[in-house]
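These are the structures in question, set out in turn.
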Structure I
Amino acid sequence: MNTRVIIFDFDGTLADTREAIITAKQETARQLGLVMASEQEYASTIGLATKVGFHVIYPELTDSMLDQCVSTYRKLFDEIRAQNPPVYFPGTDKVLARLKEKNILCTIATARNSCTLHEMLRLWKLDTWFSYILCAEDTAHLKPHPEPVLKTLKELSFQPEQALVVGDMPVDIGMGKNAGTCTCGVTYGNSDRDALIRAGADFIIDSIEELPDILK
């Protein structure tokens, strides 16, 4: 595998944001008088655009109500994040340093909005490791559509066979496969090994620190 660029998901792959996301979604439902879904149902929508995630759980909601869900959720997420800041997964900084030593470019393709993404990266002093970042507002289509990967490859002048997509959700794997890249699923995020296998992941790791080993 001649990997020259790695396209990372963010939530559940680099960032341990599960608790903050689920708590914010639960509180959104409570404040708006929606039926409370299970923790797993909320977790299953991590990685999707916020509006799409609420639509998956509450398909009966109108477009304007979904917009209200999004605005409420984002306000609550910021409040929760301020009180109990999420952290990056242990070893992430060391892995990014090792990849740089191997002259492998690191990028991010996420459905998260750019404001909170860049704030967290700056807080953790990880922002300088990434050569290119695409957030929810940067592409017309989101995962599992291949556009975020294809746009990254075009901007950085790489071919699909030179890229590896790394993510914790089936939509991440689908995005990579739809773009023709190799894919690596991670089990420490918001999905599990069986779901990643069903999605067709080429590799599966249980810790981000295992990532450099699959590139040998």
Structure II
Amino acid sequence: MADTAVHDGPPARGGYHHGDLPNALTEAAVALASEGGPGAVVLRAAARRVGVSATAAYRHFAGHADLLRAVKERSQRLLDASVATALAASPPLPERGDEAERRLRAIAEAYVSFALGQPGLFRSCFCHTDDENPPDPRAYGTYQLLREVLDELAEAGRVSPGLREDAEAAVWSTVHGLATLLLDGPLSVLPEPRRRAVVERSLDGMVHGLRS
């Protein structure tokens, strides 16, 4: 899978002079997460990158959990943007059901590509912060896109009756599990051609499974 570019990088190392310090700290922390995952997000390290004191940083973030939550939210937005870009990359198909299936595959492929191209940010999307309740799935833009596409598939007769309910959770679980196995599991050792074949076959099975 191709690497996923991130355009929300860190500020220059020349020091922080003016502007929005919370945003600058968040961007620096996102860069740390991109390089080392959520475990690399440290408020003092972000402050050093921006060129301000830890005291200044603590005026805007009470502690590690606050900064990590901001990184998690920013990473989720980057994932959602990557998926949206993939959806817009190909022209729509004329037949409604074919177009809905194209969109479903594009979402799934972009999700896996983001995981493999930006592993630190992907892990940050789903990291745990100490003082939060489990998020509502509807807070994830990709989940909402899946709901919309699955509704389109159902209206086009491409989802078997009785399978539409909770199908977005099943599809998300399939794609997320595939991404995780390719990123951190035993499938991570596959060479690129085998990896792509596994993704294609998995998505074929997912789409066909919705019809049966």
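Each reported figure results from applying straightforward, stated rules to the coordinates on display, with no laboratory input. Computed from a predicted structure; not experimentally measured. Cβ atoms are built from the backbone, for glycine too; each structure is taken alone.
Quick look at the numbers
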| item | result |
| --- | --- |
| For 0.40 (FRET efficiency 1/(1 + (r/R0)^6) of positions 152 and 192 (r between Cβ atoms, R0 = 25 Å, to 0.05), calculated) the corresponding structure among I, II | I |
| Parent structure of the calculated result -13500, given that helix-only ellipticity at 222 nm (-39500 (n - 2.57) for each DSSP H run of 4 or more, over all residues; to 500) is the read-out and I, II the choices | I |
| Source structure (of I, II) for relative contact order in percent (Cα under 8 Å, 6 or more apart), computed value 22 | II |
| Value 3.3, calculated as distance in nm of label points 7 Å out along Cα→Cβ at positions 32 and 168, assigned to which of I, II | II |
| Of the structures I, II, the one that 1.04 was derived from, the read-out being Rg/Rh (Cα atoms, Kirkwood Rh) | II |
